[in-house]
1. Work out which structure the value 14.5 belongs to, where mean count of other Cβ atoms within 10 Å over residues 121-128 was derived from one of 1, 2.
2. Out of 1, 2, which one gives -24500 for helix-only ellipticity at 222 nm (-39500 (n - 2.57) for each DSSP H run of 4 or more, over all residues; to 500) as computed from the coordinates?
3. If Rg and Dmax of the Cα atoms in Å comes out at 21.1, 68 when worked out from the coordinates, which of 1, 2 was used?
4. Who wins on mean count of other Cβ atoms within 10 Å over residues 25-32 among 1, 2, i.e. which is largest?
5. As an exercise: relative contact order in percent (Cα under 8 Å, 6 or more apart), calculated from one structure in 1, 2, equals 27. Which structure is it?
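Read-outs throughout are calculated quantities, based only on the coordinates presented, and are distinct from any laboratory measurement. Bear in mind the structure is a predicted one, so any value in this text is a computation, not a measurement. Cβ atoms are built from the backbone, for glycine too; each structure is taken alone.
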Structure 1
Amino acid sequence: MQIVLVVCIICIFIIPMSVAGQILSPDRLDLINRGMASMLGGHWQEAYDTFSELHLTDSNNPAGYLFRAGVLQAEMIDREENLYSKELKALLDSVEMYTEERMKLCSREDSAIYYLYLGHAYAYRSLREARFGSKLSALSDGFKAKGRYMDGLKTDSTLHDLFLGLGSYHYWKTVKAGILRTFGIFKNDRQKGIDEIQLAAESSLFSKDAAQSALIWIMINDKEYDTAIEMSKTMIKKYPDALSFYWPLAQSYYRNENYEKASDIYRIILDRQKQAPGNYYNLIEAVHGLYFALDKSGENGKAYSVLQYLDSVYTDIPKNTRHEQRSKLWSLRRRGR
């Protein structure tokens, strides 16, 4: 609470009074930060209810629609299930409609936050399409998100929350560009992206921990496993109920060849997945990680027991999940024969 209070006090001095008083008042920032903490902690309903307060106080405020959409998006990605497609689309359509209406009336300086909202709306669409829809649509929405973030920076470069989205775009489009980067179609903005996300982690209004999460996965991709481990452990202390920081910790230990600790973390993940397996996608991920960590540790008996558990629940796994995870299921089940 003290950290949130400091952020709110600082905001009064670093953003224009019209923005502080009308768009991002200290009360709204406190509400957003509380909702973000619940969301990062994996408390989906609590986060949704908190962000609903934004809607209740101002039904035409795009923030109320955007942050609720963010919760649905985060839960869908976390559970690897396309749970709320219609609801998510409706919320994001409302974000665009109400944002564009308000941008007609606000000053140029005040428009930065609305560009941030539009950028996030397109980013959420892109993430949803990348996982559950069209890769081409995901790419198109990703470009649109980047454009809105850039527009926001042109109007207010002190709104550092913009750098989380922009930095993510710059980093991942660079490392995934492959031959397109080689031929100069995409610039090498890898370090620029890291620097931008780091800036968001240090001084954004409500995106600091989300930026830390993004940096963890970048550290893993860059093979900075020790750094990723320490960052993940720090976030787990802050958000002990969220599995989202256990996954990168387990992966970092495994890639760092610390298979014993990797198996310990994968065991925690699997035990939690057993309590609420959902569509079994993440349960298979946990079994796969745990089996190979135990196998690498020479714990053959324990590794085999993991395969026996998978066999015991195999018929409960939905057919579409079996299809999506067919490669990992095949590699696991053939080892149990």
Structure 2
Amino acid sequence: MASSAITGPAPRPTRVGRILDYLGSMFRPQVYVPVAIAKFSVVYFAVQVLGGHVPISVTWRAAVGTLTLTLFFLLLRVYDELKDVETDLRLARSGDPRYTNRPIVTGRVQVGDLRAFRWWIRGVLVLINLPIGYPGPLLAFAAALGLTWISFHWFFWPAVPKSPVLQLVLSNPLSAVLDIYVAAIAIRDGGPMNHPGWFVVLLVGTWMPAAAWEISRKIRHQPDETNYPSYSKILGWRVAPLFPILFVMISGICMSLIARQSHLSWTYPAVLLAVICVLVGACLRFELYPSTRSSNLRPYSELYVMTAYAGLALALGLRYFVVFGSSH
């Protein structure tokens, strides 16, 4: 780790201090925690409503599940950091402004710190999930933990680091795996799914926003391109923005179908359509007026994620009410 690259404060002397610096820089709690709450809530509520189990039951497992999603987001972030160490250093040396001040580049966190932190996170995940319920929730958790580990190791297959598309194919389905984990908790708390086909629709609806977010955050204006293999560089800057549009449209259709099946009013689909139009408008603005500013599509995909997840969870909660503790 080249200390000459350090441009900020010196690294803290303790591992815990360095990890705290890393979290402050690379894991935005103001984004990830609300998304974890919204993601858990929408699947947890919808599975119970689609199964005909109302009012919606919220038990202690919901708190464990929400914390689990947050920790999985953090674990995946740490995995990404460990996978990309050499790439990040190379991009920083080439002068890519998005990488020159990263903690792993400046030395404010070390590879050994992240390896230890990875074990700490996994240990906490196992401890809080042991009492969550066998077989469904515990087996779903074990599958999620195992598949994230497999995804991390698959990355080192030589073709994967060079291909953002392969990275998307190998890592993005983990969003759906986490939703299956949430569904297992909802079934344990509320009751069985009477119409599993609707769960597939829900799964697609909650999975596609993750794909849209992943692509939108890796699109750049042509003069800003570096050695980093962005989607705008691999797919072409005119083609890449079409994928977030496609993914949110698929998601919007699925989430609106779930709303209709749940006998909700038109309000949620209307709000969702408005947010889709905002994202489409942002993508078209980049297509018509490409610039560094217009290439920043990430906030619009994050707006859609929160609207799709939190909006449906709120609508279901208001329509069917929420009770704490099992009512079944």
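1. This figure was derived from 2.
2. 1
3. The value was obtained from structure 1.
4. The structure with the largest value is 1.
5. That value comes from structure 2.
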